Structure P
Amino acid sequence: MATTLHTLMDIFGSNFNEEDSKKNNADGIILEKIIVPMIQRDYAQGRVGAEVEKVRNRFLDALKQAVVDSPVTLDLIYGDIDADGTMIPLDGQQRLTTLFLLHWYAAKREGIAEKDYDFLNNFSYATRYSARDFCNRLVKFHPVFEEKLSEEITDQSWFPFDWLNDPTIHSMLVMLDSIDEKFADIDNIWESLKNRAITFYFLPIKDMGLTDDLYIKMNSRGKPLTTFENFKAELENELRQKDNKLAEDIIGKIDRDWTDMLWDYRRENHTTDDEFLRYFQFLCDIICYKEGDTPQGKDNDVFELLNRYFLHDNSKLENHVELLKKYFDCWCDIKDYDSPYDFFQSFISHEHEQGKIRWDNRYNIDIFKDCLCSYGEISGNGNRAFALGRVVLLYAVVTYLLHKGEVSYTDFVRRIRIVNNLVQNSDYEISDSENRVGGNRMPMILKQVDLIILQGKIDVKLERNFNVIQLSEETEKLKWTSDNPDMAELLFALEDHSLLYGQIGVVGLENTNCFSKFEALFQCDYDAVDCALLVTGNYIQKDNDWRYQLGSSMERGMAWRNLFHRSRNTEGFENTKKYLVKLLSENDDFTDEILWGIVEDYITECEGKNLYDWRYYYVKYDEFRPGRYGKYRWWDFKNKPYEFAVMWSERYPSTKTYQPFLKEVDPDDNLDPENQGMSLYWDNGSWTVCENDAFVTYWYDEELEESVEIPEERIDIKQNEDGVDIENRIEKYKELCWE
């Protein structure tokens, strides 16, 4: 099928001669007019909406580039030409209209002679009389360009107000404003257009007998191209400028193989367009990371990604296209599995299973599906819907799929466990933000993943990647499982415990007798575990100058995970490990009765010796044991161990914070929330606090303008030379004040 290359300036009056007629079914007809017929849809490139605006801006950017520097060809425009030389466009209406407006803008702004732009009168709309009349009036109008073009036009006496209801006119006004924004600083636009800066292929079709049905079928009346359709067209155009065969190969895969592969993941719109584009963004982000960069701070619209990585003159285009093919192809044929889900299910579980790794119940086993459904989106809490750690895991899986001939399935399952452990314990380290301490770690993280998946090795010297503590532990476990293959499954079961998530340092590889006991211990009441562990030894950890970490009675709280995961910012992890291992080693079995028995023995011992340290109060009285987060606030743990507060938040005191001695001794709940529960406030204006060796009541003296102690209401607590209570301060207060 032959076509002729034209500009909007030269197409009118063109003689489609006898040679053309043999190829195009036209009999030497001269094109006189282009009229968009009534059956055609309205002009759409000027519609209002985020997606349309993106398309409009990309198109105008391309036209601007053509005028300034690099001429462009706008593909094929064709339609039926009747005996009078009037062409009714079948395809190309939108492009022709934009060119009409651009030529009008250049002619009017640069004062071009009317005879030179008279051809614009030969373009019109027949969708509505208003659109037709608007085009005629527009060509005759001479704006002064002192205000917004649309406002200047609508202010004219010849512009009826109801024309704004015509969608074609409204879109033209929007487009004219956009053209003015893009081209206001460009000179000699008309000269560039005259010198064929913008061309298109034109195919005249004679006497097709175009019916309304044909227009509707071929032109999708009223339905603009989707983002995916525009994306695919632009990708194809760029690839064709590089290599026609390459373009046909990729577009063919998009239309057939990759659509078939994605088909089972389609949602309510019954297309795979969105799923394709989300995975495409994942791929582009991987390219970005692998090239040492970050997508943070960049426009990650799919068209911007296309421009960044898939333009025909990109020096790395062939590498990027090859990666595109591999990243999609690897899911098309996963041997021995009917679907990606079956493949994932073979090595992932939400519970511990031999031969599998455990993923949190919050996450879908099919991580590929999650990527297709949510990549690039933001969840309700403002975080990535597809977390960065999931990006790392999916990358690890894809890396295996691309190298199945080099990495056995057995090795992969062992190695993906390592990656999973690293991801689970590197929440802070997995970052692609240059503004965060450590900067963008993703390039080095992916490099570490490559080494693990492809070679089964860990490079602890590699800078700025996963958590260094976990990297060290995984290195030790690799050697340990190699030396103790018969014990590997016991280790993996311990790793998969919901409180450990892969980090087992709190038990230690040297304590193999405790591996299975850990599971038995935490099948018991967590409150009993907490109390039994504390009476075994002071296991608490300090995580800043005043905040301390304990356990919790809540199974799903953060307390235990914080305790069992070593951090460079906390003190006391070795104590936690010491007393946990002691508790595990000294008991062959664990039940609630056994644990509470340990606690009762401790309480009895303390009461028998009249020694009441803070741990006694903690296990004796429920109010002392914090909830979900297991946090205590201590002002001076060493010198004032009885001055502390129970926190009900992760990091900072709140109105729910309280002094547990006061809460335990006051049945009427007189705790003062404005003082974060650190005092009992009385009706007479006085208040009582718990100090290290006494309950002290104060009164505010207005004359002295300071708080004054009320001596007769002071309750001193006897202590030994080590500063430990030798009388139960809670019972003493109750006896003196309430009984």
Structure Q
Amino acid sequence: MSRTSHIRRLFAVVATAVLTAGGLAAATPSATATTSAIPPSINTAPSYNGLSLTPPMGFNDWAGFECNSQMNETLFTKTADQIVSLGLDKLGYNYVNIDDCWMQKYRDSNGNLQVDATRFPHGMKWLGDYIHSKGLKFGIYEDAGYYTCQGAAGSYGHFQQDADQYASWGVDYLKLDYCYQPLDQFPGKSQSEVAQIVYTEASQALLNTGRPMLFSESAPAYVCCSGPDFQNELTWLYQHGNLWRFGSDIYNAWPSVLENYSEGNTPGLAKWAGPGHWNDADMLEIGNGGLSLTEEQTQMTLWAEMASPILLSTDLSKLTPAELSIVSNPDVVAIDQDSLGAQGTIVQSGTGYDVLAKPLAGGDVSVVLFNKGDTAQTVTTTAATVGLPADGAPFQLTDLVTKAKTASAGPISAALPPHATTIYRIHPRADKHLPIAATATISTADGAPLTPGTPAPVTVSLSNNGYFDAQQPTVTLHLPPGWTATPTTLNLKNIAPGTTATATFQVTASTPPPGKVTTTLTATIAYRDRGAPATATADLSNVTNTPFPNLASAFNNVAISNESDPAPGNFDGDGDSYSAQALAAAGAAPGATVTANGAAFTWPNSAIGTPDNVAGSGVMVTQPGHGSKLAFLGAEAGFTTDTVTVTYTDGTTTDGTLGFPNWCCASPTSYGATPAVITDHRNTPSGPANFGIHYDVFYNSIPIDPAKSVATVTLPNDAAIHIFAMTVQP
């Protein structure tokens, strides 16, 4: 685990209501679901310093700015102003935290930390006073090792001196990272034992100042998320700190959000959370452009459910109204800030989805239905599964995003687009006269994609989970361009409480374009609830994967940029990219032949700053030829492998595992690769940088059947893996 910016860790005319078993089918959870109705435990130990009885909220610059040119005094004064002007402070966004790169590499002659006067000309005391003048709190960053992750002076050996300095500046929050660990000072001790020694010393130093300072520990992020060191650290972190980073550095892409979410649900982790001590899933990427609006809402929802700190990390002045609505939703914030302090946990899982439950002070339960997958689906659970009382019906389901309130007899359900969540606050023993809880579902007969040009049945259902009839339901299909259906609208009979009505249509899909394409078919069911109009909708995601004619036509990422215009480049999710000039000097100019390990590749002949590689996505590419190897030129913005599927002209397939070393600062022979193109710097969003550091492109291959001819290749799905060229090698 490293926080260095160049290594980031880096998804018929049948028109009748269908009766099942003599009656309308009742909605039930998926048969493939696994459930665990055990309520999460809560760490009730007192806060070691009396602080952070709810998770801290505010701003940290790292995810949005790292050490770029915008990371300076003005960013933090502007952010403090924006927090107040947007009213975020009234919701609890109180901390303005500075991350790495605020200090110089060396201490002064007295051993004191030195502020980077170029970035912070007025110094830290002045900045802290400015932040305090806005009614906000001031946070700062250091490292418990010899150096910070960016190579500035670390705090090891100076904990009390540094704590006194923070106190003199008016610091309210210390984030203490753990790069360059002093393991050599404690021979014979494990990594967790050393971490406990240094973090305990740093914690006591903060207490010794007499100034209340919230303490964030980073040790477990370096041993995440299993093994004796990780498990041991969890047993003492809460005794000396208020929160701790437990996993990967977040980056500006959906796979990273999903990774941090998964790490946040490591078995046994939630029991260590409670008032005064929190598992920190890292910063929000909302506003940074790498997530869709749906994914931004999902990150906010999941972080609130997990009782994670909520730290924004973007230019707040550029938040769209929709993004501002996400981060300023008082009902979702209230879930994060609930005084009981429970971390929501997964209580049910199925194919591509999770259900999380979080008990709240006063007896309500927050429930999140999360569609992790890349296709739409309806997710259903029960009141019993999420820990609600057996005699609690009727249940009031309040959708905390739409604000809709419905009454359910027990089922809890929502139709969800890909990567989406619904978050309900559920109140037992409610009024059954609320609008009925009703959920739509749409599916194909076998769950498989529709074959273009061939009519196939599509089923739409409405489940009535409330206490009154869904009257006069009408089902309407909204077809993608070029699709047809027979019919497109159907009328159903009234749907009684606790039952499901189903209608079937014959739908014909059109021919999709090349690539991995998701086409959405939407069903809307309009009905009346005791005379009042109501609707329910659900989407069908029809995913097809049609081969591209060649690799270049599948390019979907800009990994190479001009040193005079680095903005288009984004190899690693943080806007960093290869330098076109450095690549050309190494023999990889557009269209050049690059040879490696006996294979000859054509380097992408793309205009600089336009798509030049395939990053993940699992697309199929036509690649004729026969030989013993399928060879690739590529690199990673991660440390992973994924599957490549080769389809031969006879229809058979073989799979191979492909990975590349990280483009920088890692073993150049990882995963069996060898360097093919070696450059000596890269581009960052502010221009060329990191001179003297290698940013490489690598050769790797997978074996194929030499007796057969290759037809197509399905590339890896992991977005961290980038492929610039491939060829069949003898």
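Throughout, read-outs are computed from the coordinates displayed, never taken from laboratory work. Everything numeric here is computed off the predicted structure, so don't read it as measured data. Cβ atoms are built from the backbone, for glycine too; each structure is taken alone.
When helix-only ellipticity at 222 nm (-39500 (n - 2.57) for each DSSP H run of 4 or more, over all residues; to 500) is calculated, the result is -4500; to which of the structures P, Q does this value belong?
Of the options listed, only Q reproduces it.
When you work out percent of Cα pairs over 25 Å apart, for residues 298-505 alone for each of the structures P, Q, which one comes out largest?
Going through P, Q one by one, percent of Cα pairs over 25 Å apart, for residues 298-505 alone peaks for structure Q.
Assign the value 0.95, calculated as FRET efficiency 1/(1 + (r/R0)^6) of positions 514 and 634 (r between Cβ atoms, R0 = 35 Å, to 0.05), to the correct structure from P, Q.
Only one of P, Q returns 0.95 for FRET efficiency 1/(1 + (r/R0)^6) of positions 514 and 634 (r between Cβ atoms, R0 = 35 Å, to 0.05), namely Q.
Work out percent of Cα pairs over 50 Å apart for each of structures P, Q, then name the structure with the largest result.
When percent of Cα pairs over 50 Å apart is calculated for P, Q, structure P comes out on top.
Output the label of whichever structure in P, Q has the greatest value of distance in nm of label points 7 Å out along Cα→Cβ at positions 194 and 642.
Answer by largest value of distance in nm of label points 7 Å out along Cα→Cβ at positions 194 and 642: P.
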